[in-house]
Structure I
Amino acid sequence: MDTTTGTALIVTRQIQESLLGFKPGTLEVQPELATKWEPNADSTEWTFTLREGVKFSDGTDFNADAVVFNFQRLFVPDFEFGFRAEGKQYNIVPDIFGGYAGDPNSAFKEVVAVDPTTVKFVLTRPVPLLPSYLAASYFGISSPEAVKAAKEKYGSPEVGGVGTGPFKFERWDAGQSITLVRNEAYWGDKAKMPGVVVRFIAEAPQRLAELEAGTIDFTINLNADSRDKISSSADLQVVDLTPFNIAYLSLNLNNKPFDDVKVRQAVAYAINKQEILDASYGGVGSIADDFLPDGLSDYRPSDLEPYAYDPDKAKALLAEAGYPDGFSTMVLTDGTELPLELWYMPVSRPYYPDAKSVAELYAAQLSDVGIKVELKTEDWGVYLDNWDAGLKNGMVMLGWTGDYGDPNNFLFTHFGPGNADEAGYSNEQVWKLLADAGAATTPAESIKLFQEAGKLINTDLPRIPIVHAPPVLAAKKALQGWVPNPTGGESFAPISITK
């Protein structure tokens, strides 16, 4: 629970609040633990006024010192009580800010307590969208005293987490469930339910079966073929959510033949995205020609040339690259030749609710142009650890759900400095365009720079965008008040169940 993985945020969002939040169901920023925020003239400093009279669920005070402590945990690598987690499954700070405090590419310098109810963020360059960044659930505020007491065990099943939110941690049965209870001392509107039990059910069909049986009340990330069944049920409802995500296929440019852009283009032309959308997503969603979802379409290059399905063109490109009969192996940097791998995730995610079925489609489509792959998977934590460590070879299925309404949450996160090192991709021109776009003070300037970066990324093609797909969310019809957020970080406090 001391983590920034997307699945964990479902729980931590109920316990820990951020300085700012999103209006339910939207990406519009609203007050949370801060009531006001104001930049200086060039957005290199932002001053936040904090909500008064708020306490953590352990009874300690929320104040400016608590905010500084929490951001030191995230941004200062050698901080005594620095951010702890197993593995390197996420690196949200460098993804958003370009690095940690002191890094040459980082926009972050420091957070200072001006007085007990005021904090100031000091930045190394203009960050006009800082409020949107800080509304992301990643920046939830924990009790400093709880962190200090638990040390590296903070966030573990033994300890849990402590925040200011509408629920507080009660119990974690590892691998089974987490139990939360209503925070009776919450500063805002109290949660309508006395508690929430979040169960871990890996397989989508089992989640649907339990929903139908009434053993759970609502669930996320069901398979697309569940939609019609749920819609026709007298007792269940589909809860709609506009997609704000990207499913993609990453190619390891450290491996031959993916160091050749013609081979990468051939892979893109070999993939029938419409077939995948129809077969694995029930035709709901949209084909992805680039990484930006429809909600950020203004930032897409207007003259982008998509890699539309064209197996003949794929074969021609393979022949030009020296593979007229296709290929079935990959060569690592040390010269080792191995069977070509295609990795699929073992868990259900909004962008890949049934990753194995999509992997099987990829394999069949690639085989049609002569590219033969071996499908592989492993435990989700190991999968992510090995990805971050650059140990994933061949092709890797991954995706992303946006955290805030800014193109850099999709582009800088995947193509900024160091953010594609694990797959051997870097382009300093792209880095500069994305950094300049993030610091731009007018929408027109920002759009122009993002579009230029998008063209370069489309040409380099280190990662192939596949689909933007709405997750299938479902609940009992008796459940009311659930308003999913595009980022997946909504509060459960308004939820009630009628008898």
Structure II
Amino acid sequence: MQVAELNSEYLGVTNFQLMEAVGAKAASEIIARMPKGKPNPKVHVFSGPGKNGGDGFSIARHLTSMGLRVKVTLVSRTAEVNDYAARQQLTAILQMKESVEFEAAHDSSQLKAIEAELIVDSLLGTGVKGPLREPLLGAVRALNKSRGFKVAVDIPSGLDTDTGEPHGDAVKADLTICLHKTKKGLLEAKQYVGTLVVLPIGIPLEAELFTGPGDFKVLWKPRPDESRKGDFGRLLVIGGSENFTGAPAFAALAATKIGTDLVYVAAPQKTAEIITSYSPDLISIKLPGEHLSPRALPELSRWTSNMDAIVLGPGIGIHDETADSVWKLISEAESLKKPLVLDADALKVFGRRRRKLRTPCIITPHAGEFAAVAQRKLSSEIELNKEAAAQLAKELGSTVVLKGHVDIIANADGRVRLNRTGNPYMTVGGTGDILSGLAGGLLAQHVEPFRAGCAAVFLNGLAGDIMISEKVPTITPSALVDYLPKAMRYCIEGPPYPAISK
């Protein structure tokens, strides 16, 4: 849901609007389902400092407007409520001194006995990982000791969204109002969830159908102080030939921009020397000969086992010896279980006798390459092409990123997304290599292939859209690489975004 919320903002539906919808709809649901016999129960809302806490503030305000007596406890300091929408909701609560009793408790020892008949849990949402810590742990235990009717907002605080297992402790709710869609873990945790109700809150279908900034933002990890070289991935790009020196360089440079710690480029010796001149950020591995051949495989084997992911194909050529070597490298990646991106010439080689892949893999065909690999032509209908991409992904056991006017990202498990960033100025050589490098860089950082494909294709197109929004007259791949950090910053920091043109 976090991705959908962030992508809603990109589509013009703000987090504040969603929070308002949660407040109004959840308050009505609570009124309809609260135990009979107590016409005017005391309500106690427990909020954390994040977005889930903001939902709680909104619910409290709406319950008050319905005539209920409401107390709000923020289990944090008011200064720690940093989300913009949650901060707005808190500001409203702080102005309602006549109708809402408010307290902030940043230490669980400050929590008082709960006397309310109706308790709303909006302490924590779906992003929780690891054991609960104070003061939230103390608040969860206090809620569980209470005899009041407990309502969890979205998910009982402390419950793992995916597994339904508690992070040490979790709220045992009588009613869980799940927002937007059912979370998988809720179906496995009846003893914590109680009655489950799913509440639509106005997230547009397009926020999940199309990629958006949320697809990248949720993957972006701040670096811990104790980080060491290599913690954020090692990527090997294998490509290049006498006539194509830029392709592997663009792929590798894109991977460095997306935060991959160490990026190696393996290419024939003369090509590798030229690639090194592109940037000192790249580590070159010089292979014998003028094209990839079996003579290079022993040298490559020395490196592949130490990599977190491999990009195979940019500018590699289709010499007979190269084709032979591509298959051996695919088999080696499979035996080592190394995530793989197959692009360009390697994809052409693979298409000649394609088979199911036995390692996590992303393939990035354009329409012609797709037709060769899938052995079917694309349609002019996007729905038919979605089906074709999904079918190929299933057959290969891989993620397919089908490049086009609207890109299609399809996964072996049936997930399909669309991407509409990018523009006609990007129809130049090298932009596809940048996409492969972004996808490979994310794989090297241990991102699951489908999510890596979605984030990479959005980011690649967004960088091009930013260039056009800044009136850059033409797009070159080297300039596009330089705009990637700006596109990343747009995703991380939020709007304003370039206009959606498709």
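Before moving on, here are some points about what is shown:
- Origin of the derived value -8000 (helix-only ellipticity at 222 nm (-39500 (n - 2.57) for each DSSP H run of 4 or more, over all residues; to 500); candidates I, II): I
- Ranking I, II by FRET efficiency 1/(1 + (r/R0)^6) of positions 281 and 369 (r between Cβ atoms, R0 = 25 Å, to 0.05), the structure that comes out highest: I
- Highest-scoring entry among I, II, by mean count of other Cβ atoms within 10 Å over residues 321-328, is II.
- Structure from which 12 was derived, relative contact order in percent (Cα under 8 Å, 6 or more apart), options I, II: II
- Rg/Rh (Cα atoms, Kirkwood Rh) - structure with the largest value, from I, II: II
- Structure with the greatest value (metric mean count of other Cβ atoms within 10 Å over residues 249-256, set I, II): II
A short reminder: the numbers here are calculations on the coordinates, not readings from a lab. Just so it is clear, the structure is predicted and the values come from calculations on it, not from any experiment. Cβ atoms are built from the backbone, for glycine too; each structure is taken alone.
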